[in-house]
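Below you'll find the structures, each written out as structure tokens.
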Structure I
Amino acid sequence: MRRGVDAGQHGGADAATSVQTLAVLLQAGAVPLVAWHHLAGTGDTHASAIVSRVESGTPLVSAIEAEGGAWADLAAAWEVATTVGAPLAEVLRMIAETLRDAASAADDVRIALAEPAGTARLLLWMPFAGLLLGFALGFDTIGVIVGNPLGAACVIAGLLLVLAARFWTRRLLRRAAPAPGTPGMRAELVAVALSGGASIDRALRLVADSSASGADQEERIRTVLDLSRAAGVPAGELLRASAAQDRHASRIQGRIRAAKLSTRLLVPLGVCTLPAFLLLGVAPLLLSVLRSTPLPL
């Protein structure tokens, strides 16, 4: 799970760099497919995969969308811009900045999560360290585990607690991880559609039918559009400001989740990990001592 999250975050940063390069190539006069070929020629694996799909007959937007993650947002922006006739190079520059800002916010959250997550994973090995301690001190821990029903019961219970702690910890880490997608992307795309001359209803419909992330942003977008109508000001800047606020809020909420995670991880530590340490490390050691110590009659 953690690798998938990290890959998605780094993919957003990589996509931003690729999109920025495409914007420069298009602004210099290259046609879209030639720009993609140039980008693929630099060793960009995503661009190479997209070009390969296009050459096999897949439409360009579908070929971009097939890369998933941040590339699906790029596909949505590409489709909206070409449909309404918005300047593609300028749109791609905006998308690159949006993806870079979102990747930066995700990196902030990932860094904030790194310390509590690393500590939790380290502490999960503590029960096994206690078991090895018995071996290092020369106690007959194996004999106790194999030959004593109470020792075997302690080990089984300890292992079950370790598994429970791992499951519990992973669940807490998943809940604290940033949500997939690019915050504010749909608001940015509605602004793009409006800048190309589309009506509000058509802009909303185009974005709703696209592959852009953030399907839950529609109500906020409509609130911004209502404000634009009431105040008599252009909706584009309000939508972009709303998108920037969404990314800022995502960064802050991620930091708050990371701070809460440090406290919440103490629960599986106290309920599962420490008892597992006692059962796997301390109990076999004590049973070994009792077995090897003659008791006076």
Structure II
Amino acid sequence: ITVHQNLLQRPRLSRLEHAYVLLCLGLDYKRGGFVERALEAFTEVLRLDPKNEYALLNLQKLHEEQHQWTEAYDTRQRLSKLAGDPRPQNQAILAFLENEIGLEAMRRKEYTEATRRFEAAIDLDARAVPAYLNLGDVRVAQGHERDAATIWERVVEVAPDRAYLAFDRLEALAVRTGNPDRFTRLCRRLIEDNPQDWRARLALSRHLAASGRPSDALDLLFAALVQNPHALSIHQAIWRALAALHHPPSLVNRYGELTEHAVFYLDPHVCVRCRYRSTELLWQCPHCHDWNTFVEERIAPAQDTTEVEV
């Protein structure tokens, strides 16, 4: 910090040189945790050099860390305009920020504003999954459960790899409205469209187990285990189903064969930027603060010598 402060005192620095040193000072402040000073430094850099993308990006990150979502959104918009075209990455980040602004409105029970923000996020990025989930929650809070179901089911269409994030909501709504078969049909359609979808099998198995059908649930769980033998949630569901069936030896033996080489994952989600690990999918990395960087780390599926039909 002292070095860069001294450099700023040098005479005859050009405008761009002054902006560059000030940017370095802002980064020093940011690393040192001096948030207000960092904000002032980056703001001054942008006064000297309005098109400085590094200053804009760091200013955006600072606002995000302080949960100043509106300011972060405005800053990202400036970055997007500098790009000269609506790049998908910019649109996706703007959508996440719109979603955060909508969540704040939702917490204040300002449902009209929250709806506007969530819909804007979806317009920016059709795969903005959290916006669909939250928009459905708003509809439920307003008493429009049928609309909520339609919105959550759109997640299945636009992002089938993230459909599982809507499962709990869809199942609870289907049961509450007296139409549990709607959830069953959804899961079976997902399994048919993608035989490797272990999460749809897991969700359907839980639904069947709760309906008093542990044997049918176990068939689904064994099929899910073939696709992902390392997911602890599958094993936990199998243990519960076996207990409900009083541990029949044939099923216990089959479970042992399927899991002979399994390694359980407690934190399978990893940030591709900084390798931060998490037990759940996060939309923003708490370590590097980048958006939508988490993937599920997988080992090759187990080899099952018997054909599984579900």
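Each value in this text was obtained by applying a stated rule to the coordinates, not by laboratory testing. All values derive from a computational prediction rather than experimental measurement. Cβ atoms are built from the backbone, for glycine too; each structure is taken alone.
Please state which of the structures I, II yields -21000 when helix-only ellipticity at 222 nm (-39500 (n - 2.57) for each DSSP H run of 4 or more, over all residues; to 500) is computed from it. Intermediate values should be presented prior to the final figure.
Numbers: I: -25000; II: -21000.
Working through the options, I get structure II.
For which of I, II does mean count of other Cβ atoms within 10 Å over residues 210-217, calculated from the coordinates, equal 15.9? Let's see the in-between values first.
Values: I: 19.1; II: 15.9.
Clearly, the read-out refers to II.
Identify the structure, out of I, II, from whose coordinates relative contact order in percent (Cα under 8 Å, 6 or more apart) was calculated to give 8.
Working: I: 27; II: 8.
Clearly, the read-out refers to II.
Of structures I, II, which gives 43, 23, 9 when Cα extents along the principal axes in Å, for residues 122-177 alone is computed from the coordinates?
Values: I: 43, 23, 9; II: 29, 20, 13.
Going through each structure in turn, the value belongs to I.
The value 2.1 for distance in nm of label points 7 Å out along Cα→Cβ at positions 82 and 274 was derived from one model only; which of I, II is it?
Numbers: I: 6.1; II: 2.1.
So the calculation was done on II.
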